[in-house]
Structure formats: C-alpha cells, structure tokens
Structure 1
Amino acid sequence: MRRRRVEVLAAGLVGSVVSGFPSTVWTLLEGGDVMEGGRALGKVLLPREERTWVLLAAGAPVHGVLSVGWAYVLAAVLPERNEAVAGVIGGLGIAALDLAVLGRCFPSIAALPQGRQWADHVAYGLSVGLVLRKSRHARDRDRGKGRTGRPAAAGRA
C-alpha cells in the first residue's frame, strides 16, 4: 500500500522536532551549549557567519527540509510492518551518510560530539517509523481492516 503524502509529511515534521531530544538532554546533563548543533548546521550554509541567531535562522529550515526529505525516503523503503524497528535501522543508515561521509566535508558538523548526533538520528528514524505505523493503523481501521491489515472479523471493527 502506498503511503499518503500527508502521512509522510507528518512523519518528517515529527521527526524533525523529536530528533533533537537526545542531544539536547545529553548536552544539558553535561552542562554544554544546546545551540551548538543548530549553529553547526547554519555554518554549512553560511561558513563565515558567527552570529548565533543568523546561524539558527539559516539552519532551522534546512533541518526541516532534510527531515521531510528523509521521511519520504524512509516511507518508500520501510516495510509496512515493523516500521519502528526499520525506522531505527534507517536512522542509523542516514547517520552513516550524514555524519560519517558528508559530515566530514563540513568542519562544523565534524566537530560536533558524534555520539549525540547518532542518537538524534536513531530518534529521528524511530519517530518517523512510529508515525508511519500509526498512520497505517488508522488507514487500515478506516478501510475496515484490523491491525494485521486483514479484513476485520464480522461484528468487530
């Protein structure tokens, strides 16, 4: 079954918000700078800029677009069962590309504490997978199917 665009958009937007939780909590527990990641992404676009508010303003829409874009990729490749587990695996794959390959080209990204960034990518994949699973269940329910995707038994909805 093909996923609806609105489901994928919702998954990407949720993933965009949720993905920062692990690094934010980790950074707060260590007493670090929670704006570090946002500034690093802003520096990808504006490498000579130093003002935090400009870097955050530049990085926020990029993060949103990347999150929605990756959600479309995950929606296309994740199976319609076990979306959460597959989402975590997808998040790790995205982290490998974003951090281990592309991130090396950008000093601001390479300088970030990598464990936190990988945790953020796992949270992103998990949240996208969970939203896609939830929307699949709602779609199945609307079509009169149970959680298994098969038609519900007579008398049950």
Structure 2
Amino acid sequence: MAELRGTPRAPGTRRVALVVSRYHELITGKLLDGARRACREHGVADGAVDVLWTPGAFELPVAAEAAAASGRYGAIVALGCVIRGETPHFEYVAGEAARGLGNVALAHRVAVGFGVLTVESQEQAQARAGGAAGNKGYEAAEAALATADLLAQLPRAAR
C-alpha cells in the first residue's frame, strides 16, 4: 500500500493566489506577510504569487472561486479576520467564509488554505498574526502548499 504525504513546496509551474480581506487590514496585512514568507521559504517565487484583495471575509469565497475556476493556481490561501461583536454577525460571516472556501476546494479539487482568524478580540487577532501564537497566514500557506503537493501526486482521475 502506498503512502503519500504532501510537503509544503511550490506547486509545480502553477501560481499561488493569496486572497486577502481588506477589513481589519492591520491584521490581514500581517497574515499576508506570513503567507508570502511561507511561499518564499518553500520555493515559490515572488513572481508566481498573486494577491487578490476583497472588501471583507464574506467575499473571500467568491474571489477564491474565481481564482480556482481560472485554472491558474495550484494553491489558494484565504486570509481574513472576523472579530466577535455584540451581534450574531460574527457567526454568519465566519461560517459562510468557512463553508464557501471548503466548497471551492471540493468543487475544483484545488488546495485552499484557511487563514481566516475567528477571534474574540483585537488582542487575540494580533497574537495570531505574528504575535505570541505565531502567524496563521504562514501556517495556512504552508498547509495549502503541502496539500497542493499531495494532490499533484495523485492520479489525475482522483483529482
């Protein structure tokens, strides 16, 4: 029985799309820095990385869908930040972003890294965007690259 493991490396000759929410840009900018660093450290040239900005986290799935449908990208990384407030808005935005991004990955059989922070406070967001809890943008890009590598090892009919 074969055992396949993806390693976080450049997904062949295809590009990487970093889809980033402008809402909470002080946080998402740090996530973007982390994702770019992960791409560089794992062999993806800066010129093979496209950054697509959306107004907010809710819009990440539609931009990721368009990127996936283009066939240009071996990996897509969604970066956003949703901070809980006093209304149920948090649940709707975070839930729909997660569901939509998962649907993109399954529909197109493309690696989609989930770098959308869902936090209680600005302090928690800062900790996860390069602070004490690391950089979740870096981690999402690394996971997407490893998944892209794994998918590339599978027979075409399985993808």
Structure 3
Amino acid sequence: MLSGMFAVPLTLFFPLFVVFFGIGPESKVAYAAMQCFFPIALNTIAGFASVDELYLRASRAMGASSLSQFRYVYLPAALPVTITGLRIGFFICIAAVLGGETLAALSGIGKSIALSAELMETARLFAWIGYVVTVSVTLNLLALAAERRGDED
C-alpha cells in the first residue's frame, strides 16, 4: 500500500501545504518531508525484509532476545539499504524545497532561480544553477564517502 501511495504525484499537494502552512519556510519544510518520506520508508522496509532467514534462525538458536536480534541481526543487515534510502530522500528533499520555492516563496534559491529566468538574466540563472549543482554533487560525494566508511567498519 505504501508503494502505491508513492505513485501519486505529490506535487499535487503543494498548494495544500501553502494553504495550511503559509508561504514561508514551514510549507517548504513540510512539503520536502512528505516528498522524502516514501523513498526512506520504502528502502528501510526493503532492508529489513531482506534479512537472511538463516541469520535469524542462528541468532534464535543461540538464545538471542528480540532486542538482541534487532540490534545485531536486523540493523546491520538493513543499514546499507536504509542509508541508500536516506541519500535518495535527501536529494529528493533538496529538489522539493527548490521546487516549492520556485512555485511559492518570498525568498530562497528556488525563488532566485525563477526570478532570474523571468527577468531573462541568463548569467545569474546559470550561476544559481551552477551553485545548486556544485552543492548537490559535493553533498552526494560526502554522503557516498560516509556510506563507504560505514561499510568498512
């Protein structure tokens, strides 16, 4: 059911966020949280569902409690897929905030990009786009390095 909800274009709900939370940053934060919820939740569910039954049986045979199984079997097995979901969700969140600012905002990078496009200020438009691309690539590389470091430990 959760994956079926993910198929709904969540952009349709943005006007409701503006109505409920106003045109300030609150609506963008709530909208971004809704946008990134599904990739994170679905990857976390997939990570926990992919735990090998052999490990679960072995931990039960060794007398592990439910809490111990969660801590020593489920979490380590699900962590790589969950971290991937967090990375995906993070960048969807950035895109949602920029999109929300483009549609309805008083300020912000998305608003600046939209304003530059409206005023045909191509140099400023490309500067903002370059800035967003640079920040996104840098954050992605940092997240990837942290993910790889976590896999080594």
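Quick notes on this one:
- Which entry (1, 2, 3) yields the derived value -22000 for helix-only ellipticity at 222 nm (-39500 (n - 2.57) for each DSSP H run of 4 or more, over all residues; to 500): 1
- Largest in distance in nm of label points 7 Å out along Cα→Cβ at positions 76 and 116 among the labelled structures 1, 2, 3 is structure 3.
- Among 1, 2, 3, structure where log10 I(q)/I(0) by the Debye sum over Cα atoms at q = 0.10, 0.13 Å⁻¹ as derived comes to -0.41, -0.63: 1
Read-outs throughout are calculated quantities, based only on the coordinates presented, and are distinct from any laboratory measurement. None of the values given here were measured: they were computed from a predicted structure. Cβ atoms are built from the backbone, for glycine too; each structure is taken alone.
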